[in-house]
1. With Rg and Dmax of the Cα atoms in Å coming out at 14.6, 46, pick the structure among P, Q it was computed from.
2. For helix-only ellipticity at 222 nm (-39500 (n - 2.57) for each DSSP H run of 4 or more, over all residues; to 500), the calculated result is 0, so let me know which of P, Q that is.
3. When relative contact order in percent (Cα under 8 Å, 6 or more apart) is computed for each of P, Q, which one produces 24?
4. Given a value of 21.1 for mean count of other Cβ atoms within 10 Å over residues 25-32, point me to the structure among P, Q it was derived from.
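Laboratory data are not the source of any read-out in this text; all were calculated from the coordinates shown. Here the structure is a predicted model, which means the values were calculated and not measured. Cβ atoms are built from the backbone, for glycine too; each structure is taken alone.
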Structure P
Amino acid sequence: MTHANPSVQAAPRWQAVCRRQDLVANSGVVVWHDGAQVALFYLPADAEGRVLHAIAHHDPQSGANVLGRGIVGSLQGQLVVASPLYKQHYCLLNGQCLEQPDQRIDVWPVRLVGDEVQLGALP
């Protein structure tokens, strides 16, 4: 019997979800991935050097799937999306709500391979 070493993390399993031309600069689009709606944000001028961010589309405050329609900006030195309903701000890097630090949304690994946008599985 073989056991995996828990201290060694496996590389994410990547899945193509859309193409670069499906993205809208400085805005969000929504894709279906592993049974969840995922909001993708394409930010070509991101100061962090990242151009893609992937977070849950589901807003835990309202219960609606709306985060992909939120406004992207910077608040308290963090790159955020503001929920279009109750205006909570969620960090695009870690999913933490700035107004309620104990609340967090899922964040997916995302990459651009050529013109293909790929999402990784959540750990």
Structure Q
Amino acid sequence: MKVADSNYLTEGILRDAALLEKETLVSPDLALYEVVNTLWKHEILIGDVKDSQERIELLLDLISNEQVRLVRPDKKLLNESYALSLKHRLPIYDSIFVALALQLNMDLATFDNKQSTVLTKEKHTN
């Protein structure tokens, strides 16, 4: 199991389904909305996706069969995310994935170098 950020999930939905087949992925429930918003952008603003509904259904199926497990952030996760945001000047939208990976002691599936760097730094300081 790994924590996956929204960009990783989106890449799996849009371009590389193998990313979502390797193992169970955990993500804060925020990711659902970020992924669907990105699909909307690709359909409406960018125009490189014709009908996002099929991809949304794929995401919902992955959640239903627990290939992607959504976690509702609690007070502790939110506070840890905010502390990371302040410490590393990382937006809360990014720091929540790092905080969840730290909290669950899991790797983070991401293409974001800053998130990876923060996670590595935090693992070495704890």
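1. Only structure Q yields this read-out.
2. This figure was derived from P.
3. It was calculated from structure P.
4. Computed on structure Q.
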